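What follows is calculated from the coordinates using simple rules that are stated; it is not laboratory data. Just so we're clear, the structure is a prediction, and the values are computed from it rather than from any experiment. Cβ atoms are built from the backbone, for glycine too; each structure is taken alone.
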Structure I
Amino acid sequence: MVSIDVVAQIKKIVGLFDAQLTIDERNLLSVAYKNITNVLRNSWRIVDMLEKMQSMRSPGTTKQLSLMRRQRGRIERELNDVCKDIMLLLDRHLLPAAKPGEESVFYAKM
């Protein structure tokens, strides 16, 4: 997945250059995280919809319903991990090193 590669590269830049990102790097970071979270959110919606449809078709616990619930849980954990990851990067590195003004506002909005 390209977005994950972009995030990894920007994390290296943050480590090497004391959290000073160019405007383009900040935009890439933001777009990469948005892409990752959008994919996971859309996956969650699809699994949730399928789970509801399955439970309406055949009430009671079925193997398919159980698998859907497990998959939804995996997606929720992965989404949670991605959100925690960006929050840690922002809180520990990017916001403290941000210059007042546009840069700090950009990170705060993320």
Structure II
Amino acid sequence: MKNHLPDCPVETTLSLIGDKWKVLIVWELLSGTKRFGIIKKALPGISQKVLTHHLRDLEANGLVNRKVYAEVPPKVEYSLTELGLSLKPILNVMMQWGQEYKAKISMD
């Protein structure tokens, strides 16, 4: 990914988390380490295939850690890396803006 990053920093950010599901996965992991099934349950409408794809993509880009435990059945946990956690202020501002937008629209 590093070799293919856009010149524009906003475009770089969007290329990493610009997808609806990626943002929601990161948002879900901000509260701590989670197993696949818990993440899937928290995101109604996401398919197993899409969640797997996005988790792998986020991991490949250094935003998510994947920890596999050697047990049967295999236990896998996902958490944000330090770089992934650095997205918290951005997502908090997005949440605040969304709340203000909804409040404004409901007043009109």
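Given 31 as the derived value for relative contact order in percent (Cα under 8 Å, 6 or more apart), which of the supplied structures I, II does it correspond to?
Working: I: 31; II: 25.
Clearly, the read-out refers to I.
Once FRET efficiency 1/(1 + (r/R0)^6) of positions 8 and 64 (r between Cβ atoms, R0 = 35 Å, to 0.05) is calculated for all of I, II, which comes out largest? If you can, show how the numbers build up before the last one.
Values: I: 0.50; II: 0.90.
Greatest value across I, II: structure II.
Starting from the value 26, 19, 12: which structure in I, II was semi-axes √(5λ) of the Cα gyration tensor in Å calculated from? Walk me through the numbers on the way to the answer.
On the way: I: 38, 12, 11; II: 26, 19, 12.
Label of the source structure: II.
In this comparison of I, II, the computed figure -27000 for helix-only ellipticity at 222 nm (-39500 (n - 2.57) for each DSSP H run of 4 or more, over all residues; to 500) is attributed to I.
Assign the value 2.9, calculated as distance in nm of label points 7 Å out along Cα→Cβ at positions 32 and 56, to the correct structure from I, II. Please list the in-between numbers first.
Details: I: 4.0; II: 2.9.
It was calculated from structure II.
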